[in-house]
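Please treat every number below as a calculation from the coordinates, not as lab data. All of these numbers come straight from a predicted model, not from anything done at the bench. Cβ atoms are built from the backbone, for glycine too; each structure is taken alone.
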Structure I
Amino acid sequence: MKRLVYFFFRGMIALLSVLPDRGLYMVSAVLRILLLNILQYRKKVVDRNLMNSFPALSPSSLAAIRRKYYQNLADLLIESLASYGWTVDRIHRHFRYLNPELLQEYIAQGRMVIGVTAHTGNFELGAVLTQPVLGLPCYAVYRPLANPHIDRFIYKKRSGQGITLRSDKKTGELIDMMAPPAILFLIADQNPSIISKAKWVPFLNQDTAFVHGPATISKMRNLPVIYFDVVRIRQGYYECTLSKLIENPAELTEQEILERYASKLESCLNTHKDDWLWSHKRWKWKREGGTVVRNPVY
């Protein structure tokens with residue numbers, strides 16, 4: 001079955017990658033109807049996440065955000081599949097880094113830095129361009145997919161574009177092989193795989209578990225943290241702005257580092273409310289009287 005899914009996956013890439021933008025987003029519009037109106041894919045999760053995150057908004061405002069979100073999700077899925085068959089030039093037309101020169105001082109100093117981002121905009125397109133645009137060796141941690149055939153395909157594609165990848169279980173190995181100047185990318189808004197190691201941070205009006213990795217690595221290696229804010233400027237087009245999040249990690253605790261990350265992401269989401277993975281079960285864990293338990297509503 002997994003091999004059949006893989007062949008379907010490859011077939012979709014072959015079909016979508018040759019479509020012009022107009023045709024691509026016609027397919028995306030159909031997918032949005034399928035996800036929202038027919039399958040109602042995780043609609044209850046999306047509604048609950050939006051209501052808890054933006055309690056001051058009216059039901060009509062939340063419904064408008066939900067509809068835009070499902071179109072964004074459809075675009076993300078279609079673009080990501082198509083991009084595996086796109087040329088780098090075509091990806092450049094869809095994704096632009098606005099200020100990669102911010103990294104020049106770290107390159108000149110021969111320093112390693114951490115780049116943190118989130119599941120906003122089309123982070124997949126941005127990953128393809130990191131090596132040629134940023135001008136320094138790029139490393140990234142990822143969670144392997146359940147389908148080993150698709151996982152190997154994506155690994156080879158991304159590695160072939162210049163990024164050195166390791167699974168999240170081999171983060172230490174990845175850091176040890178890095179030589180400065182270099183940047184280590186971490187998507188820090190995922191659910192912690194080991195909840196007992198999570199750091200709890202106020203985020204979008206909720207007590208939220210965050211992965212500890214970015215803060216721990218930053219403190220342990222004394223690495224500055226750069227935030228990569230990916231924004232959808234219109235359908236199919238994205239921009240990424242770099243900003244200094246943590247310049248001197250020695251002055252902060254791990255908790256404070258994660259709180260800065262959460263605050264930055266929250267600020268971005270308040271500006272672009274529909275542009276995050278709201279169908280993700282982000283709050284499936286909660287704390288009750290100091291004990292971490294599974295949130296029954298998820």
Structure II
Amino acid sequence: MRIGLQINRFDWPDAPDGIGPALARYARLADDAGFDSIWVMDHFFQIRGLGPPEDPMLEGWTTLGFLAAATRRARLGLLVGGVHYRAPGLWVKAATTLDVLSGGRGSLGIGAAWNEEESAALGFDFPPLAERFEMLEETLRIAHAMWSGPRGTEEAFEGAHVRAGRLLNAPQSVSRPRPPIMVGGGGERKTLLLVAKYADACNVFGGPAQVAHKYAVLREHCAAVGRPYDAIERTNLQAGRLSQEIADGARPPGAFLDDLAALSEAGVQHAILGIPARDVERWIDLVGEHVIPSAHAL
């Protein structure tokens with residue numbers, strides 16, 4: 001099992017001046033500790049469950065560029081991007097830029113989005129869910145086209161929401177055949193079908209029983225579209241309890257690892273842990289020393 005880190009909060013001392021130095025320090029520590037990936041959210045306000053909307057929040061792609069310069073080995077991405085925030089060509093160009101500047105460590109994490117309150121506050125259109133899924137599929141199709149060949153494709157694209165005359169992508173991504181595409185969400189009828197058709201990774205929430213069920217649905221979709229199920233990396237976000245409890249010392253690393261073993265048994269290949277609210281450096285050290293080596297053996 002691979003272990004990732006989601007940096008989902010920036011409410012650190014001395015904000016805003018202290019955010020940049022703290023972020024670089026935590027990212028370097030996680031990279032050196034052996035975390036396989038580092039992710040940030042694609043939100044503009046803090047989300048419920050993590051803090052009030054007034055808590056500090058950074059724009060995702062800019063933050064990933066900063067993290068690319070601060071790290072050397074972990075894969076980087078959004079967990080996950082809201083499809084309606086950017087045009088499809090910009091999604092692919094941004095992910096390509098991250099991949100090139102990080103030396104082949106970029107990812108495209110994307111989903112149909114959910115935070116209508118945030119969009120309304122900042123003036124983003126928030127189409128109905130059915131339209132957002134249509135936009136998501138068109139974006140995924142464009143991503144495959146732009147990441148084909150040495151410079152994308154000369155072919156035009158015309159969909160219900162996007163018209164593109166020339167899907168040129170230069171420079172092409174370092175990761176080949178493309179940076180990994182992750183589609184986030186566990187919707188069984190639409191989201192997991194899009195994973196089966198277009199993605200290299202999925203991300204679903206929940207404990208072992210829930211994710212095992214979602215993966216079984218994904219397996220059925222893969223069979224239906226003729227895609228190998230094992231071609232898709234199965235990831236799971238554990239954003240709260242596991243992270244904070246080990247930071248507080250409430251549970252020893254062995255118990256923490258037992259939870260990860262149960263997720264591995266359910267089919268999780270890459271567990272992504274949310275950064276704790278406090279004792280961040282101690283937590284990174286504990287996970288790096290006591291959890292990651294054993295998790296890699298699961």
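Data for the structure
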quantity: Parent structure of the calculated result 51, given that percent of Cα pairs over 24 Å apart is the read-out and I, II the choices; calculated: II
quantity: Which of I, II yields 1.23 [Rg/Rh (Cα atoms, Kirkwood Rh), for residues 210-249 alone, calculated]; calculated: II
quantity: Structure responsible for 3.0, with distance in nm of label points 7 Å out along Cα→Cβ at positions 154 and 234 calculated and labels I, II on offer; calculated: I
quantity: At a computed 0.50 (FRET efficiency 1/(1 + (r/R0)^6) of positions 26 and 202 (r between Cβ atoms, R0 = 41 Å, to 0.05)), which of I, II; calculated: I
quantity: Structure responsible for 1.1, with distance in nm of label points 7 Å out along Cα→Cβ at positions 42 and 90 calculated and labels I, II on offer; calculated: II
quantity: Answer label among I, II for the case where volume of the Cα convex hull per residue in Å³, for residues 138-217 alone, calculated from the coordinates, equals 120; calculated: I
